[in-house]
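Several structures are given next for inspection.
Values quoted throughout were computed directly from the atomic coordinates according to the rules given, and no laboratory measurement underlies them. Being a predicted model, the structure only gives us computed values, none of them experimental. Cβ atoms are built from the backbone, for glycine too; each structure is taken alone.
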Structure 1
Amino acid sequence: MTVIMPSDTPPSNDAALSVSDLAASLKRTVETNYDHVVVRGELGRVTLARSGHMYCDLKDDKAVLNTVMWKGQVNRLPFKPEEGLEVIATGRLSIYEGRSNYQMIASSMRPAGAGALMALLEERKKKFAAEGLFAPEHKKKLPYLPRTIGVVTSPTGAVIRDILHRIRDRFPVRVIVWPALVQGDSAAGQITAGIEGFNTMTGADRPDVLIVARGGGSIEDLWPFNEENVVRAAFNSEIPLISAVGHETDTTLIDYVSDARAPTPTGAAEIAVPVRSELLLMTGEHGERLKRALARRIGQSRDKLAAARLPRPESLLQAKRQRLDYASASLPKAALALVQKARLRVSRLAISPASLNAEIRASKQRLRDTAVRARPALNRLIEARRNTLAAQGKLLETLSYQSTLKRGYAIVRDTDGNLVRSATAAASTPSFKVSFGDGDVMARPDGATPPSPPPAPPVPKAAKPTKPKTDQGSLF
């Protein structure tokens with residue numbers, strides 16, 4: 001197809017192009033010459049269609065570029081596109097023939113500038129914190145002495161050399177390197193694959209601890225370690241994970257979900273393994289302490305055994321024989337001293353009548369003094385007991401059933417002396433006795449007068465206690 005360009009020559013009789021032909025020709029020209037473009041601009045009129053495609057504008061202060069991104073690329077965006085956010089879009093130019101409008105078909109998009117990335121980083125940080133990905137209870141304990149260490153990093157560069165060199169100096173163990181890009185659009189996917197790949201290993205190849213490492217750089221360079229797929233892979237890792245991304249002042253989201261964070265890749269190696277020479281020294285010191293403790297324990301046990309061992313029979317009898325010899329030697333002296341003590345007691349008993357009479361008089365006087373002091377106390381005791389007895393007698397009289405009868409009540413008994421407790425029982429009783437406070441009356445249910453009961457035998461009076469005769473005079 002030939003495109004007629006404007007010229008200064010007068011028009012000819014050549015056939016004219018249709019609008020669709022011109023639009024198709026322009027589309028081919030644009031798509032051929034602009035098959036890969038990178039455009040920086042501010043997002044405007046962001047619309048997410050039901051189909052999943054995104055339609056938006058890229059604009060600056062002088063122009064507007066219509067942009068479309070298909071569903072597959074939208075789902076892989078590392079951020080949420082919003083109006084006013086400055087982005088860098090990568091794609092190709094095309095022309096929509098239906099309206100002859102040129103537009104950009106974006107294949108990828110990322111925030112432009114550190115300010116936009118920091119805002120996105122803070123938004124993701126709040127999201128993951130709300131989900132509990134940073135909670136301390138999810139942290140796993142690092143093994144003290146791992147047999148195998150897995151490292152996810154670039155296979156070339158200073159980072160992997162520093163890690164291997166530091167591990168070799170401290171405690172040589174097996175190291176497996178999972179090569180991955182640590183910068184660029186595909187870095188996040190490769191880092192995620194490395195973490196998940198190590199977790200799928202079994203047997204002797206499975207690492208005991210993982211190190212995800214990268215050297216320092218700008219926030220754009222470190223951005224793959226802020227991607228959601230990397231953060232979730234680190235959180236879901238069953239193998240304890242150490243993050244060592246950037247320098248000590250650099251912080252990425254993987255640092256929050258990892259089980260330990262190292263300020264540098266070299267620091268990650270120091271966290272992963274102890275120093276072999278220090279372990280040997282510590283083991284030797286522990287061995288010496290164990291030897292000393294064991295020797296001390298053996299000595300104590302030997303002393304206890306010697307103390308518990310039975311002595312010779314001669315030594316058992318030797319002490320007793322010696323005590324017997326001492327007793328035999330002191331027996332005559334002890335017998336003589338005993339006789340002398342007996343004689344002294346007998347001589348002391350030979351007391352004169354005058355001194356005996358004086359002792360008797362003194363004893364009588366002490367007895368009289370005691371009687372004088374005891375009489376008031378005895379009288380008070382007798383009076384208190386008498387008052388207590390009188391009070392208890394009054395209480396007994398108040399609580400007795402005779403007092404109740406005197407207040408107008410009566411007791412009904414049958415001829416056998418059993419209580420009649422109800423009118424029904426009284427109706428079936430031939431005759432009964434009604435006791436009042438001043439006497440008893442016989443009655444019958446039909447109202448007839450029953451015969452009087454025989455008088456009760458008199459109660460014999462208690463005999464008064466006789467005072468025993470004694471020749472002893474009154475103490476008082």
Structure 2
Amino acid sequence: MFRSLRTRLLITYLLVSALVLAIVGIALLFFLLTNPEAQRLAYSRIEIAMNALTVRDMRSLLSGPAAALETTLQRFDQASGVRVLILTPRGSILADSRPEAELPDEDRLMEIASSPEATQDAFRDQENLRWLYSSKPIANGHTLVVAVPSPVLRTLLTYSDELLLKPLTQAGIVALVISFVFAWLISRWVASPLQSVSRAAKAVAAGDYSTRPEPAGPNEVESLAISFNEMVQRVQSSQVAQRDFVANVSHELKTPLTSIQGFAQAILDGTADDPEAQRHAAGVIFNESDRLRRLVEDLLDLAKLDTGQVAFERKPIDLTALLDSVVEKLSLPASEKGVRIENHIPSLPTLIGDGDRLAQVFTNLVDNAVKHSPEGGAVALRGEQRAGIILVHVDDQGAGIPDAELSRIFERFYQLDKARSGGKGRGVGLGLAISREIVQAHDGRLKARSEIGKGSRFTVELPIARPDDETLMQPLSRG
């Protein structure tokens with residue numbers, strides 16, 4: 001019945017308001033019950049009744065019939081709301097305005113009747129109900145007793161109706177109405193943004209990523225809307241990246257497969273009929289197959305890195321020796337292009353990580369630098385140490401990378417304009433993406449900066465191993 005959040009909030013606020021009003025009312029009644037002023041008010045009523053009775057000709061009343069006396073007292077009781085008793089000198093009841101009411105015990109009645117002076121006190125009847133009373137000797141040794149029940153809730157409700165209950169009731173109704181208005185506004189303030197998020201979530205589930213809830217309401221609800229918008233933005237970006245990824249993979253697979261199919265067909269149908277043409281066709285098929293193999297390996301590497309399935313070793317690494325090995329391996333291919341590799345790496349502190357994976361990163365960076373450097377140019381490796389980290393720079397003298405492309409070079413399948421590499425050695429655009437994942441897995445960073453016409457610098461930042469490093473047996477964290 002009350003499934004909506006707004007209705008539940010509204011009912012909750014109203015119940016809380018009603019509970020507070022009830023507590024205040026009970027506290028007020030308790031105050032009145034325990035306040036001496038209530039007892040003083042009761043004695044004032046007794047005194048007023050006592051004075052009204054004593055001015056009457058009690059002598060004539062006492063000399064008349066007992067039935068007439070009791071009738072007179074009952075009428076007075078109905079008019080004033082006080083109980084009136086007349087005691088004989090021996091403490092027995094001569095007349096009682098409430099004959100059906102319980103009496104105190106005989107000893108107490110005798111004590112009251114024997115008092116020679118007016119008194120104010122209290123007695124308990126045989127039902128243990130407490131009565132406040134005033135007594136006063138009257139004619140012929142008789143005693144007049146005027147009594148009221150000790151102030152209790154029923155008494156207060158009876159005699160405070162006009163002065164207390166009606167104003168309290170009116171104030172309570174007004175308070176509930178005001179509480180209802182404020183509760184409705186607050187529930188709307190809280191529930192409306194949540195309903196907006198709910199509608200946006202349904203839209204996203206249906207494939208519409210354009211709906212965004214407006215951040216509003218309490219801080220927590222506003223934070224939820226902001227987080228939801230960020231999540232939708234990331235999901236949308238992920239969807240776009242996934243579509244681009246599928247399109248790029250399809251393109252990268254289609255190109256070599258088309259070449260393989262074409263040259264294989266040439267061999268089969270006899271178009272490549274001389275040995276030289278057949279060798280050329282076989283060479284193209286071999287190169288394109290090798291390219292497919294590297295593409296599949298890179299895709300598998302990325303998939304494993306994304307899912308955390310790559311088992312990185314954690315061993316001490318002599319980074320200087322590792323970089324020397326990379327330079328030695330790539331020096332011959334670089335010299336064939338007319339590019340020299342300059343190794344300016346100093347002696348560097350020990351690192352903790354996977355040496356083979358880091359060698360893969362630096363090999364990719366140096367190989368890219370060689371490909372993008374002009375004939376006669378140089379690729380320089382430099383290293384430095386700063387506040388707990390090692391920085392390795394790979395500098396080339398290529399054409400440089402425009403700012404618009406520099407921000408995208410680590411995207412998967414992104415390839416620079418062919419003019420930068422002369423249209424040669426085109427890869428599939430996964431090397432830098434894989435390198436960045438590997439570096440981040442070592443709690444490091446891979447950055448790039450470039451200047452058109454002067455070249456580019458790729459920098460790898462890696463943390464230095466501490467002498468008391470306890471991470472040797474732990475898996476590498478992912479950044």
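Structure above, values below:
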| read-out | value |
| --- | --- |
| Mean count of other Cβ atoms within 10 Å over residues 336-343 from the coordinates reads 15.8; which among 1, 2 | 2 |
| Answer label among 1, 2 for the case where Kirkwood radius over Cα pairs in Å, for residues 248-391 alone, calculated from the coordinates, equals 18.5 | 2 |
| Which of 1, 2 leads on volume of the Cα convex hull per residue in Å³, largest value | 1 |
| Computed -18500 for helix-only ellipticity at 222 nm (-39500 (n - 2.57) for each DSSP H run of 4 or more, over all residues; to 500) - originating structure among 1, 2 | 2 |
| Test item: Cα Rg over 2.2 N^0.38 Å, for residues 96-367 alone calculated as 2.66, pick one of 1, 2 | 2 |
| For FRET efficiency 1/(1 + (r/R0)^6) of positions 224 and 256 (r between Cβ atoms, R0 = 41 Å, to 0.05) computed as 0.30, the structure of 1, 2 it came from | 2 |
| Which entry (1, 2) yields the derived value 0.7 for distance in nm of label points 7 Å out along Cα→Cβ at positions 80 and 144 | 2 |
| Top of 1, 2 by distance in nm of label points 7 Å out along Cα→Cβ at positions 288 and 432, largest first | 1 |
